[in-house]
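Participant: Listed below are the structures to be examined.
None of the figures in this text is laboratory data; all of them are computed from the coordinates on show. Keep in mind the model is a prediction, meaning the values are calculated, not measured. Cβ atoms are built from the backbone, for glycine too; each structure is taken alone.
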Structure P
Amino acid sequence: MEKAILSGNEAIARGFYEAGGVFASAYPGTPSTEILENIGNYQEIQAQWAPNEKVALEVAAGASLGGVRSLVAMKHVGLNVAADPFFSLSYQGVNGGLVIISADDPSMHSSQNEQDNRWFARAAKMPMLEPSDSQEAKDFTMLALELSEKFDTPILLRTTTRINHSQTIVKLGNRYQIPTKKYVKDMAKNVLLPANARKKHVQVEKRLQLMEDYGIKSACNRIEWQDRKLGIIT
C-alpha cells in the first residue's frame, strides 16, 4: 500500500477524494485554508471558494441535496457566520453525504478567539468526529460521509491547528466510485416550516440515540491499554 507524509489538511482532501467526493466549498481562513487548495488538485472534484462561510455551507448543502457527496471547510469563527444553515441542516438532513469541517485554533495562532466548536455540535444535535493525526483526518473524513448518508445528517469534523498543520504518515487508497443519488422532491423534509420542523425534531432525537448506540460499538472509540496507573480520555 502506498504511503505519503501529509498534513492534516492534505489528508482531509485526500480522504474526500478517496470517498468519492464531488463538490467542495470553503471560505479561506487559517488553519483550514489548505483543505480546499488541496482538494482543487483533484480533477474529479469541483472545488470553489465562497464569499463567506454561510454561502459556502449553503452551496455544499445544495450539492448534497442534488445527490453527491460534498464538503465545506472553514475556521472555527467561520462557523459563527454559517450558524443559520448549520443548525437548520441538522434537522433537514442530507441526500448525498455532507461533512462540515471546523478548524479550531486553541492558543489563537491566527485568530481573534479560541472558541471550542464542539459545543456547536452539541447545540445543533449534530454528530461530530475529531481526528488525532493525519491518518485519522483522512479516515474520519471518509467515515463522516458514510455516517452522513447512513443516518441522514451532516457530520461535523472538528480539527485543531496542530492537527491541520502537523504531518504524519498516511496510507493512501483508490477513489471509490459513488453513484449520484436521485433527487426526490420532499417538502416535509427540505422545507423547514414550523409544522415540518417540529416533526423533524422527533426524528433528530431518535437519530441521536441510534448514533449513541453506534458510537458504543464503533472502532473509533477504543481502549489502548498501557500502564493502568494513569488513564487518559481523549
Structure Q
Amino acid sequence: MKIAIIGEFDENFRPHVATNQAIEHSRSIIDQDFESKWISTETVEKNMELILKEFQGFWIAPGSPYKSMKGAIDLIEYTRKNNIPTFGTCGGFQHMIIEYARNVLDLKDAEHAEYDPYASRLVVDPLSCDLKGDPLEIEIINEKSKVFSIYQKRVIKEKYYCNFGLNPDYQNLFDKNGFKIVGSDIHNEARIVELEKHPFFIATLFVPQDNSTFNSPHKLVTEFIRTILK
C-alpha cells in the first residue's frame, strides 16, 4: 500500500517534518507494511491518472499556497467521489473546503484569500487572529462523528500553523450539505470537518502530526493509515 502526501515538501517547515515523523510513529504500532511519498501539486496536475493508480490514500499537506491549486482540487474531487481515504491538515483543510464549495455546493466562484484576497466570494478567509504555533483547545461537538470515535473525548488540544480558515458565514451551508463541522473552537468556528458516508475524508485546521510522538502516535494519523490498509 502507498500513501501520497500532496504538497511541496520543505525540510525547513516544521509541519512537513512533523508529517514524516508522525507517519513513522504510527508505523511503529501498525503491523502491515506501507510506503509514503511526497508529491508536488504540479506533478499531480500533470500526472493525476498515474498517481491515482499508484496510491491508495492521500494526505493533503500543510503549506499553502500550493504551486498548483488545480492539481490539489482535482485530486480532492476524485478521492471524495471515489471513497478514497483522504486526510487534510492546515492547508489541506483549506483546499478540501474550496473543492467542496465549488463542486458540491455549486459556489463556482469560491476562493481562498491567500490566492485571491480581493475575490467576491472568500469561502476561505483570514482568521480573526493568527494561530501560528499556538496549541489551543477544540471541542468535538458531534459525538456520532468518526472523529469522536477516534479521540474518544470531547475536548482536545492541538497546535496550529495557519492564518486562514472556513469563513464562518458558510459554516451552516457546509454542515447542512454533508461536510459536517465536527470540531470547533471557543468562538464556534470550524476546526474539524468530516464528510458523511465516506471511509475517511477528514480535514483539520490544526496540525495533529505536530502532537505525535513515538510513545504516543497521533490517533487521527494512525486511523487514517489503518483505513487505507483495510
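Participant: With mean count of other Cβ atoms within 10 Å over residues 84-91 derived from the coordinates and found to be 26.6, which of P, Q does the value describe? Can you show the working numbers first?
Facilitator: Values: P: 18.9; Q: 26.6.
The structure behind it is Q.
Participant: Of structures P, Q, which gives -10000 when helix-only ellipticity at 222 nm (-39500 (n - 2.57) for each DSSP H run of 4 or more, over all residues; to 500) is computed from the coordinates?
Facilitator: Numbers: P: -13000; Q: -10000.
Clearly, the read-out refers to Q.
Participant: While we're looking at this one, here's another question. Where is percent of Cα pairs over 26 Å apart, for residues 20-139 alone largest, in which of P, Q? Working shown, then result.
Facilitator: Numbers: P: 12; Q: 27.
Looking at the calculated values, the largest one is Q.
Participant: Identify the structure, out of P, Q, from whose coordinates Rg and Dmax of the Cα atoms in Å was calculated to give 16.0, 49. All intermediate terms of the calculation are to be shown ahead of the outcome.
Facilitator: Values: P: 17.1, 57; Q: 16.0, 49.
Comparing all candidates, it corresponds to Q.
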